Structure P
Amino acid sequence: MVGLVLACAASAIVGRSARQPVRLDRRLAVLALLVSLLNPVMARVGMLPITGMTNGIFWTMVAMHVLSAAIAIGTLTTLAVRNGAGGG
């Protein structure tokens, strides 16, 4: 949830300052997705003290991160293009 709020703020900043905001927005979103996946990966390999991490829980967490990122990227870039900040 915090990541999605930060994505909205970052998208607004990028939309106002970048030459090609949609392209930069997508790149930042993919980078943020990879960073967000560190938590479940670290929990799965035992680097975080989380008990009960099974393969099912791990893949559910990964799917949740990827799905929420896809929705956020799609929504924010569509809004940017509709508002004329596509950067062609």
Structure Q
Amino acid sequence: MSRPDTFSPLRERALKESIEALAGRIREHDPEIIVIVLKRIEPYVREAIQKAGVSCPVYSLPFPGNGHQRRFIRGLVEILNRYIKDKI
């Protein structure tokens, strides 16, 4: 069984192979903010962001399951408050 913070080799390969496609979608949408919801995928998403060549705030939150719901909600509220405050 794999550790909670690692992926199986098959999943790892799938994540690496999807970086280019994600980079294309990020480039196409040119987001003002990116919130990564699953800390374990953060390195792959950050690589896609770098390949996309976009510059925006990037935040990472734990997936809201397995007892992390409060951390997720607190983090999301903080991000939204900061982002909305900057936009008003």
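Derivation of every value follows stated rules applied to the coordinates shown; laboratory data play no part. Keep in mind that this is a model prediction, so the values were computed, not measured. Cβ atoms are built from the backbone, for glycine too; each structure is taken alone.
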Quiz item: Quick one: distance in nm of label points 7 Å out along Cα→Cβ at positions 26 and 50 came out at 1.0 when computed from one of P, Q, so which one is it?
Solution: Q
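From which structure (P, Q) was helix-only ellipticity at 222 nm (-39500 (n - 2.57) for each DSSP H run of 4 or more, over all residues; to 500) calculated, if the value obtained is -18000?
That value comes from structure Q.
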Quiz item: Among the shown structures P, Q, from which was the value -0.37, -0.97 of log10 I(q)/I(0) by the Debye sum over Cα atoms at q = 0.11, 0.22 Å⁻¹ calculated?
Solution: P
Quiz item: Given a computed value of 42 for relative contact order in percent (Cα under 8 Å, 6 or more apart), which structure among P, Q does it belong to?
Solution: P
Quiz item: The value 1.6 for distance in nm of label points 7 Å out along Cα→Cβ at positions 42 and 58 was derived from one model only; which of P, Q is it?
Solution: P
